[in-house]
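*Asks:* Please find the structures below.
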Structure I
Amino acid sequence: MNRIGPVWWNDAVTNKAHQAAEQVWRTEAARVVAGLTRLTGDVGLAEELAQDALVAALEQWPRDGIPDNPGAWLTTVAKRRAVDLFRRRERHDAKLAELARTLSDVEEQPEPEAIEDDLLRLVFVACHPVLTTQTRVALTLRLLGGLSTDEIARAFLTPEATLGQRISRAKKTLAKERVPFEVPGREELGERLEAVLEVVYLIFNEGYTATAGDDWIRPHLCEEALRLARLLGDLLPQEAEVHGLRALLEIQASRLDARTDAGGDPILLPDQDRTKWDRDRIAAGLAALERAGTGPYALQAAIAACHARAETAEATDWGRIAGLYERLAEEVPSPVVELNRAVALSMAYGPSAGLALVEELADEPALQNYHLLPSVRGDLLARLGRDEEARAEFRRAAGLTRNERERALLLARAGVS
């Protein structure tokens, strides 16, 4: 008994320290990497140094205890590793002097403004147009979302090795192209910010309705996207469309607990238990919407707000939603937006009104392999009593989707056991 006690106690202390380190990494990694990137000018090196500091935390915290300011501890250790690295490379230059000078100041948490500036720069580096959209998504989740390569690979059904190579190439590309660690000037901000918002939007959408796999939703992706949207709102309070995106994601995320049953099967919007909707998130979304303008994300948020404000599915203001989709189609013309408008028209004015627009979209090249086109058509045909045609559309939609939960739902609607 005397031997078991200390071993158990040591294991407990070690586990507690490791859990603390992992939690700090999840919440502070982006800030640590951002600060190191400013000092080293190399996002790949910055991440390596930050990970070295995490390893040091896992080794030292069980023995020495969890520091009062874990984020500053990681930054201190990482900067010391940077100094050692530059010394080994015989880089006794201004960079070394700059790094060394900062060490005396690291024990105290840096000024909040400096941290936020570094984070904002890191956002724009991770979403730089020199990278492909898929790579931007992966790198953003890695650097700012705090997700591991394995977690990102599993979320997007990509082999871990492939995803790792993609991230590695992205960091090398940023270094090769000498992408500056800075927020773009006002003349570039609009275009670059659009790319940043798109990445966050894509991450959320993949979590809200998974493209493929066995899960209908992946809540952790929604949470990471929402965290990034909130961060952007804090960092760029003057940008109206940033608040539009946050409003959209807050309101959409409010429904997550109601979108699946206990077994993980989908529950569609009209059938959801609205008492499970998160009212705090809805309130946050509506508050953000008041600060938004009239851009595409703000319009989508306004549509989501119509659902959020309706106490029942029957109370939904579908006429207003149809009008908002019309405005959205003018702002960003898209067959997918038109398909959503068709649904709104059908709910506001009857299935025939929606079906007429769907038939116009039948030959759109962008929708030829889009499973929601036959899915929507099937639903409208069923509401018109054209059951055999509807079942054929649901079977076609089931053959196009790569999500197993959605396929099962569509086959059930087609009457396939």
Structure II
Amino acid sequence: MEPATGDDRARRADDSARRAVVAVWRIESARIVATLTRFTGDFALAEDLAQEALADALVQWPAQGAPRNGAAWLTAVAKRKAIDHWRRRERYDERLAAIAHDLERAEHEAADAVPWDPDAIDDDVLRLVLTACHPVLSPQARVALTLRVVAGLETAEIARAFLVPVATIQQRIVRAKQALAEACVPFETPARAERAQRLGAVLGVVYLIFTEGHAATAGDEWMRPDLAREAVRLARVLAALQPEEPEVHALLALLELTAARFPARVGADGEPVLLADQDRRRWDRAAIRRGRAALRRAEGFGRGLGPYGLQAAIAECHAVASDVASTDWARIVAAYDGLLQLSPSPIVALNRAVAVSMTEGPAAALAIVDALAGERALRTGHLLPSVRGELLARLGRDAEAREAFALAAERAQNARERAVLLARAAAGR
């Protein structure tokens, strides 16, 4: 082997620094933007400043080396850029005076404050979510903005998740920022009554963040555990803030029970491990206990389970079963029936078909899947042909199964998932 040249070493160092930038941004971008929003009072400006700091890091870290605390470096650079921004707008002295006044007022308020305010949210990321879910925005805009800024998803990833053009998502995000600016929406914790109005949107966004962490829509990794962990954390904060809301506890139950399987979902080589092949001894039993306790709390209100509660009940069936064969599939089918009544969607119907295959056999399930083939939400994705391939393989129709798995692989955006589907296509089972 030839020794590495100086150019080779420099190239490796450059690549290492750039990977460090990407990793820090992927994990910490939401906190950085949230901190800057609190610092500047301007949601759109905060994201612009964070992006400018990111651009600086991509230039400076390869040349100077990655700092020990990358998130702090990015935040500090962005804050300096904010001060430069205010200087250029000839508002530097005015802004400093306002900050000094706010600090003085905060000191006086702190002296007279009660030791703990149960309605206070000392969490910049959750404040960011609540801001992005302001009623001035449409439901679609709330979700798109939060997934972009809080979850750090690329516009193309969000577009794929909602099966709409990239330009549509871009317009939603731009208009959402404009609407927040025009309405002068403050970066602060809304009152309890107003918070309740936003709760449904916030729960939906937290769920979508977790879903992206559970199964990444694109990229080289099957999962994004950092996103999933942040969603679980936000759900725990929400459960503490809104203890009287059963769906908050139901969502927390769903996330905990699903995240409990994470240790067994990826093999040592990084390849996905499907549910039937997972070593259930590796499942996080503490997370299962927390999830089941949250589900019991949601059921304890006596109002019946909502969409998140029904999904949590399905997750619990998997969590308590020793293997696939002993899973209570009849209860899972019943839960999906309830879910279809509350929140009908082709994805729910497709998942129900999988459960039906375990209670009535693959032929009955295949009839359901084939009936869903014309659904717009499933027409271009990989999920339907993937499930269809599985059912065909179980029926011994290997040639058709290979075709279905090959089509699913062609449509899959995630590299790890595509590799699994290609392997199934090659094996024909």
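Here, each number is a calculation from the coordinates, and none is a lab measurement. Values in this document were obtained by computation on a predicted structure and should not be read as measured data. Cβ atoms are built from the backbone, for glycine too; each structure is taken alone.
*Asks:* Given a computed value of 6.3 for distance in nm of label points 7 Å out along Cα→Cβ at positions 21 and 349, which structure among I, II does it belong to?
*Replies:* Details: I: 6.3; II: 4.7.
Derived from I, not from the others.
*Asks:* Distance in nm of label points 7 Å out along Cα→Cβ at positions 229 and 253 computed as 2.6: which structure among I, II?
*Replies:* Comparing all candidates, it corresponds to II.
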